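I've put the structures underneath this note.
What follows draws every value from the coordinates through simple rules; no lab data is involved. Note that the structure is a prediction, hence the values are computed from the model and not measured. Cβ atoms are built from the backbone, for glycine too; each structure is taken alone.
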Structure 1
């Protein structure tokens, strides 16, 4: 499995999925459970931020406040994060997601391929 390709193509899939979506439909609830497209993008942004924290650990440091929060909040994390970002526009959330994903890509290429190919903890 190639982590860089997975991250790149996953991001491209998200962008292609919302490419032609009118802004007026971004807040329609029920796209996934009770969430709107805007909520889903907010959720994805949070996990890109968490991935930045994790990748920084592989590169020698950094703290993991968002990862720690996710672990502490458990199942409530997703809904809490989305609720906290309700006042942001879809465009703001998409920009945040794109910026975090760009940061992920800049970090993941710094990690040695042999490290990226190691299986995770069981």
Structure 2
């Protein structure tokens, strides 16, 4: 599923309808969890959770339901707000070279896009 999520949808497939579910009840009030589901079948696609201990909005995106750890294979990307809080950048699962200068070139994170 992760490889499928990283490719554009073919035009022949038509429109893909998705639903975003927000869970901010109980312990999730400050750090809500989001699930992306197929609108018709309710099939799980991916989920995200706001990470604690960050000044700016910072979300971890995972391909496995309920699993929110960077070290796991299901970790797909990180969504991070910029200082203006009006722009968000999404990164792949690589490491931040500014925090760890000893990482190999193959493990440096890549910017995938921004909104």
Structure 3
């Protein structure tokens, strides 16, 4: 049985509920999400709109304080400090990004659900 698109969107909205922060990593954050946090960047606010067609996208901008990278992952959290907040998951950045000095890194985070 396949769920309707409206039901899939509602489920994705529920899964995204509580996500408020994104953290940049220069290596795999691991199962708890706390590994390899990028020293050159602080957590940034992340907000997902309501899902449409089984996906929701959040645009976040990390401020990079100096040379660093390659930045390989982003993780999602309920608060800006990571632990002891709730870790919601992580994803690899494609492509990975490196900086020779200060700058900004814009990342689009897409959460998806499959309706079939």
query = -500 is what came out when helix-only ellipticity at 222 nm (-39500 (n - 2.57) for each DSSP H run of 4 or more, over all residues; to 500) was calculated for one structure; which of 1, 2, 3 is it?
reply = 2
inquiry  = Quick check on the output: 1.4 is distance in nm of label points 7 Å out along Cα→Cβ at positions 25 and 89, derived from one of 1, 2, 3. Which one produced it?
reply    = 3
